[in-house]
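Novice: Listed below are the structures to be examined.
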Structure I
Amino acid sequence: MSDLSLATTQAISLLISADPDLWTIIFLSFSVSLRAIIFSAPIAIIFAFCLAYFRFPGRQLLIALFNTAMSIPAVVVGLTLYLLLSRAGPMGDLKLLFTQDAMIMGQIVLCFPLLVALSHASLQSTDRRVWETAITLGAPTFYSILTVLKEARFGLMAAIIAGFGRIIAEVGSSMMVGGNILNYTRNIPTAIALETSKGSFAQGIALGLVLLLMALVLNLFLSIIQGRGEMVS
């Protein structure tokens, strides 16, 4: 049996046997990324709505900045936060470096521009008459906004899924501000990097399979909601 086949067999065994170290890493990774999405998605959607439905000075510049920031490297975000959160940095007194909170901050910075840009594109494609009709009929602004968001719900869900996929697999920021501490800040990507560097491929392959399965599930879910969106339209 080749080394690859042996490592793959061991990886599957680790997943099936519910290895506690492996599943701690998996649960921690999903916990951190879910919290980052929950914190950032509502604010990002509000930003996107303002960019899509209101006209104000600097609007086009903001749109360009958000579109540009979508491709910002994770390691750059990690380095910036590391400098801010280190003892010599302006936020050093908060003592957030090498904590899950620091990882969440990094992931929020990474996914926020993507959420804004994709949500803005989705809201731009909605019929403006929905908003204008709601305002004309005297509906409160809050309910008018909810009406538009309901019309764009499939695109907004796709944006959130894309944002989650962006941060669940990032390694640069989490490694730099989380410190890859076992049972505390070690998530799936940082664990894969560590185990591979040690020549221990079984756990790395197992975690890679989890990421691949997650990507498959997210893409299937995305295809389903996009198909429903086309049926509704």
Structure II
Amino acid sequence: MKTRILSIVSLLALWVVAAWLTADAQILPQPWALLKPFWTETASGELPHHLAVTSLRVVWAFALAMAIGTTLGVLMGLVPAFDRWLDPWLVIFLNLPALVLIVLCYLWIGLNETAAIIAVTLNKIPNVTTIIREGARSLDGNLRAMAQVFRMSRMVYLRHIILPQLAPYITGAARSGIAVIWKIVLVVEFLGRSDGIGFQIHLYFQLFDVAMVLVYSLSFIAVMLLVEWLILQPWERRVRAWRTA
């Protein structure tokens, strides 16, 4: 914890020096210059509202991408015929720019919430699938043989044999997923939504208001850091504990 705090303090110190060298608050304001606009936006309810809207989109897209990507990854890792069939699709979607998917979803579905969630989900599914597939391919064959000898049911086999081995891969996919998804959500909001952090950044970008862009950006970064430190990292330590026990 001390190292993390020192790292953040060092980053703030670098910001202070950069702002001092720039000597122009319109380009890069000092960190303390953001306190007043932050308080104003929070007191008015604007910042909490847009944070909540963006967070909800992130949660929906994250849940869908993890559920679909994990299912596809397990099937592709365990069923060679399924893997051969879907592998070209996976390569195509891995190399399809996020912006293209976002624009196509808006054109085909409309400028609505459904298109926004689908666009973000489709952008993340291939990455989750790839990570989980590698985990499924590395499952211990001896444990599978043991399950067959003891005639474990499919549900018991899934719960006690497959999932514990896949847990580190699922955690890795989740950590990388949440980091990518919220960035894509901001792009989706920037291009076609009327609320959310991305929409606010777009608004203040048009007004050339660097301070407000930083206020909204850093607010959501702080939320994502809390999710990382309080949920994802403790979960990762827990699922990896059996390997070091």
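Taken together, the values in this text are just the output of simple stated rules run on the coordinates, not laboratory data. All values derive from a computational prediction rather than experimental measurement. Cβ atoms are built from the backbone, for glycine too; each structure is taken alone.
Novice: Here distance in nm of label points 7 Å out along Cα→Cβ at positions 75 and 195 was calculated and came to 2.3; which of the structures I, II was it taken from?
Specialist: I
Novice: Thinking only about distance in nm of label points 7 Å out along Cα→Cβ at positions 35 and 187, which of I, II has the largest value?
Specialist: Details: I: 1.1; II: 3.6.
Answer by largest value of distance in nm of label points 7 Å out along Cα→Cβ at positions 35 and 187: II.
Novice: Another one. Thinking of I, II, which structure, once Rg and Dmax of the Cα atoms in Å, for residues 59-154 alone is computed, gives back 18.7, 56?
Specialist: The value was obtained from structure I.
Novice: Next question, about the same structure. When percent of Cα pairs over 25 Å apart is computed for each of I, II, which one produces 51?
Specialist: Numbers: I: 51; II: 55.
This value belongs to structure I.
Novice: For relative contact order in percent (Cα under 8 Å, 6 or more apart), find whichever of I, II sits highest and give me its label.
Specialist: Looking at the calculated values, the largest one is I.
Novice: Follow-up question, since we're still on this one. Starting from the value 14.5: which structure in I, II was mean count of other Cβ atoms within 10 Å over residues 67-74 calculated from?
Specialist: On the way: I: 14.5; II: 20.5.
This value belongs to structure I.
Novice: Given a value of 3.7 for distance in nm of label points 7 Å out along Cα→Cβ at positions 27 and 51, calculated from one of I, II, which structure does it belong to?
Specialist: This value belongs to structure I.
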